[in-house]
Structure 1
Amino acid sequence: MEIKLNGKTLNAALDNENTLGEVLSGIEEWLTSSGHRMAELKIDGELIKASELSDAFAKDINAINCIEIQTSVIAELTAASLINLIEDINVFKKLEFQEKARYAQNWKESPTARFIASHMSDLYAFCLNTFANGELSVDTLLAITEEIQREVNEPVTEIKKIKPVIEEICIRLTDLPLDIQTGKDARAAQTIQVFSAAAEKLFRIFKQLDIQGFFNSADTEESKDQIDKRKSELVENFTGFSNIIKELYDAYEKNDTVLIGDLAEYEASVKLKELYSVILNNIKGTPL
């Protein structure tokens, strides 16, 4: 069986796969890790519609001569979905009260909503909050969407822009033990909130840099294994940082002031600064 990806024959050895679904599952996983997703599927020259996928997945691979797959770049689909979402927000803003009450259900069935639900679950929750519950204002949702749009369109520029914010947060984390000891509860709570927002933004930008190929080396002498090793180390840094965030939140919820102070000053502030530097130092490639 021949497998073609965007018109080129894919050199892929099949192991224990028996059905088309098993073959495509492995390909889909590989595409996702490369920042792509499957956009079109043909079997022996016949285009498979979405409604026919379940039956197609059950096909025996021995009965298939050729699979043709067309892909789309996830970053491009994300950018397009955000443009559509901004248009949806502006439409919602102009609706009368009764029309707004019905808007959420129709919006959830749209291609834009389905893509956002699949790839940006936090943003999807914000959208439902605005469209269905009205708890989050339209202007706030628009501001959040536009911020994420900048992260998708210009992730390198966006991560460089937050350097002063990262530096200020690191100082505030170092000061957090003293703020708690001197009764500055409002400032301490604000520090935790700002730290949380910055960490979330850093995670989002990291994801965009990764799927858009910015961590791939422009140096032709660097092998794929070396690139994979660098990216693996980046992921390990993020995992370690995620654990520190969880420990800090747990300590804050338990009001363990001693642990909060130690984690904030000696762990969170140090690791945040290190992680930011590591990301910048690994931006080597160009976007897909």
Structure 2
Amino acid sequence: MWLLLSFLSALIFGVRRIYEKQLTPVFGNFSLGFVMQGFGLPAILFLFLFLPLPRDLLHLPWDFWWPLLVIWFLLYPLQTYFLYRSLREGELSHVTPVSALLPVFNVVSSFLIIGELPSALGFMGIAATVLGVYLVLTDVGGDTMARYNKPVLFMVASVACTAIGSTLDKVAVAVSTPVFYAFVNNLGASVLLFALALFYREPDIYKNIVKHVWALTGMGILFAIAFIAFVTAFALGPTSYVLAIRSGGFILAALWGVFILRERMSAKKLAAIPLFLFGVALLALG
């Protein structure tokens, strides 16, 4: 079951990255994070009617709350800022494959927090993925003054935050239920990101929401389904392997960038994408 749920979340998250790229010129970093999280809340509330909730909502243990506090106040702001700067300033086919680093970073946090380690195949997958990241990180195009591709570096930072948060997700889901955790997680993230958008005076939040309300509603429903599928898979399967399958969804966004947006296909990018696919496959199979 966790395998099917992981594939479902990978597919939807890949589509979401394409749409987020289209919205980066319209919204600021934190306001885009706010609408992507906030529009998923009604759909998650609807799923309350069909999926189980914790038996005692008023006495959830500390293992439910401390991961959320770290995610809300540290990881979400950093992850959101770096993600949308990366998507805004970089090419989809350059930055989205870096999502393959998600299970690699997660190996460290999963080992330290919940004691999980990958197999020998998993470590081979890590090596292939790291090599792929190095290739896209040093693919600077015609900018001879730059040593590294800055949007790729931003995506690496965002993926690192996501990997740590994913391990914390597993800790909190273990003492609650996927749908309830998804709702509390998204609610707290929406409030915090909206406050940050106001603090940094990001422009035209309300006007842009009205302009894109139906598309945002559809994406919110898809995001709710993907996130609940993701945390449910987390509760049932090994953390790094669930993340490996989810990160495979990047191929949709990368292909969209190459064939629809006509992004540059360099030799390094052409070599890196098969390495990412090979690394993700080894991590998933390991």
*mean count of other Cβ atoms within 10 Å over residues 179-186 computed as 23.4: which structure among 1, 2?*
2
_Origin of the value 30, 15, 8, where Cα extents along the principal axes in Å, for residues 235-274 alone was derived from one of 1, 2_ = 1
*Hey, relative contact order in percent (Cα under 8 Å, 6 or more apart) derived from one of 1, 2 reads 43; which structure?*
2
*Where does the value -23500 come from, among 1, 2, when helix-only ellipticity at 222 nm (-39500 (n - 2.57) for each DSSP H run of 4 or more, over all residues; to 500) is the thing being computed?*
2
*From 1, 2, which structure was log10 I(q)/I(0) by the Debye sum over Cα atoms at q = 0.11, 0.15 Å⁻¹ = -0.61, -1.15 calculated on?*
2
_Starting from the value 3.2: which structure in 1, 2 was distance in nm of label points 7 Å out along Cα→Cβ at positions 27 and 203 calculated from?_
1
_Highest-scoring label, criterion being distance in nm of label points 7 Å out along Cα→Cβ at positions 11 and 243, among 1, 2_ = 1
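Throughout, read-outs are computed from the coordinates displayed, never taken from laboratory work. Just so you know, these numbers come straight off a predicted model, no measurement behind them. Cβ atoms are built from the backbone, for glycine too; each structure is taken alone.
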